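Colleague: The data blocks that follow each hold one structure.
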Structure 1
Amino acid sequence: MALALKILTGNAHPALAGKIAEYIGQSLGGVDISRFPDGEIFVKIIENIRGQDIFIVQPTCYPPNESIMELLIMIDAAKRASAARITPVIPYYGYGRQDRKDQPRVPITAKLVANLLVAAGADRVLTMDMHAQQIQGFFDIPVDHLFAAPVIVRHLKSSGWTGDKVVVVTPDPGGLKMAYAYSNMLKSGLAIVGKQRKSATEVEAISVVGDVEGMNVLLVDDLTTTAGTLTSAAKLLKAKGAKKIIAAVTHCLVTDQGLDRLRNSPIDELITTDSVPQRDTGGYKVTVLSVAELLGEAILRVHNDQSVTSLFRI
């Protein structure tokens, strides 16, 4: 007999979870999340989930520590309620920036979070556009790693951002693989900006590899917070003769400082997804595309033991 499917959510992004449940054709499962007087998190799953296939939607976004603890406690609650399988759906995988030990006496938090999820009782993980794809290897359970590119590329094509008058640019050499995938899907050129990081919030763009003069430029990245990398690259590209510049970023966790930088930069528009809740941008043009259908379809396919490969295609 097939397992019953149930969608649960924490407080990180209930709006996205609601859209996913609507796509699947069911209502969200009832969860009571509250705080003890000292701030500890209390979770109670309202309905019987014994023997069910449970998907818990929770991006580990701001505030990341609260979001992660909520998710871990929900997984533990579901495990102790005798759920048959528990899959955290993490549209944005927080703490992913620290994925290697690049200086003495620092942690690898991407691995730590993976260990915590498995220890809590996760049976598999469904996520999207991790900061580094090798983070999948930090898990000893199956990981379905989706990409927002098909959703963003469909929008770009409908807006005419395709062909040989467009150059896809990665503002960081580490994002070359993502930029190459975008350039192939858009049948456009490719360029790279070399950068030097001065601090966690300050970045200096140094050089451009590739021709952008007289071209429309699409900057692509997996996430932005202070927008230092994007805006520094955009200024250099404009100086090299780029025409219109827009940016496509999967996870937009932009801060006040980042918004100020975007407003004062040559970037005309930021295209992003609803993988995390979006803030008011005060008039700056931000286009938010929903990934609810993508995640909902992936949940259905995982539940039905079907392939998710076709979700990577346009």
Structure 2
Amino acid sequence: MSNIKLSLAIGDYDHVRDLLDGTVRAEGMDLTVLRLPIEEIFYRFIKNREWDVSETSFGKVVSLASQDDKGLVAIPVFPSRVFRHSSIYVRSDKGITKPENLNGKRIGVPEWAQTASVYSRGMLAHEYGVDLKSIHWHQGGVNEAGRVEKVKLKLPEGMKYTVVKDKSLSEMLLAGELDAVLSARPPQPYADGDKRVRRMFEDYRTVELAYWKKTGIFPIMHVVTMRREAYEANRWIAMNLLKAFTESKDRSLKRMADITASFYPLPWMDQNTTISRELLGDDLWPYGIEGSRKTLEAFTQYAFEQGVCHRKVAVEEMFAPEVLTTFKV
């Protein structure tokens, strides 16, 4: 039997490299790989479903699942995980020195359903008691005007939310029309070194490590999904893709810990890997549901509370049933 042909769009991560270049094979499949910018992947796949398998915004996946959109089927492969205390940017002259100072402020988000923003708002509300309804939220492109939401929202009653079509959030931040921005991608003024904009948590690594120790949450940004038509035609692809992605990720972690040669242009990579394992556990980047259940449960709760989801989504319902359990030898 010949291999089936599938198209895959994903970011150019080291932990997927061996799968994309054929060093690791997804059994029974020949993959046509598209390496594209993340925003383009999300836009084209959510809007047009242009390929069979795709890296996808976790926020969009859980939102669509809550609206009983069955078009996407996920596997528990998480290409991007980022702690998001670092993604809160504030005007330096607004006296915002702690999360509680955000109450009553004007804050921009690129999309209400952007995964990073969901985590940031959830963390602010649950860990610091910030009242999300006291804030006037503005949605627009971070550095370009005209960005739009990709999914239908069901905002809680009393949430103040304004769509901004003709300005970027960066422009509004510099003009004093916003006090802060929550964004995975840094506002351009911050990237340019403009002192009028700073991170709220400047020593974010210390704060994020304390958050991890308290909550066990390592935020999942992106998940791999399949078009339902591709999955239903060959349901075995779910487990075979999970196995291949896992092998590729494990090979990447092994390279990171190798002291024999420098596989990354960064000193002390092996030592940093050892330290990270001591802090986060042997599997720094767990795939599968059980190894990330605390994170998955927290995110689905945050997304429901914030109106990204139209109902509370059970973790298992997003994923192909074939990957919920696996065999033992």
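We did not get these values from a lab; they are worked out from the coordinates using the rules stated. Remember, it's a predicted structure, so these values are computed and weren't measured experimentally. Cβ atoms are built from the backbone, for glycine too; each structure is taken alone.
Colleague: Matching task: 4.4 is the computed value of mean projected area of the Cα convex hull in nm², for residues 74-113 alone. Pick the structure from 1, 2.
Modeller: Numbers: 1: 3.8; 2: 4.4.
Label of the source structure: 2.
Colleague: Check the numbers for distance in nm of label points 7 Å out along Cα→Cβ at positions 98 and 290 across 1, 2 and tell me which is largest.
Modeller: Greatest value across 1, 2: structure 2.
Colleague: Of the structures labelled 1, 2, which one yields 27 when relative contact order in percent (Cα under 8 Å, 6 or more apart) is computed from its coordinates?
Modeller: 2
Colleague: Work out which structure the value 0.15 belongs to, where FRET efficiency 1/(1 + (r/R0)^6) of positions 2 and 34 (r between Cβ atoms, R0 = 25 Å, to 0.05) was derived from one of 1, 2. Kindly include the intermediate steps, with their values, before the conclusion.
Modeller: On the way: 1: 0.15; 2: 0.70.
Structure 1 accounts for this read-out.
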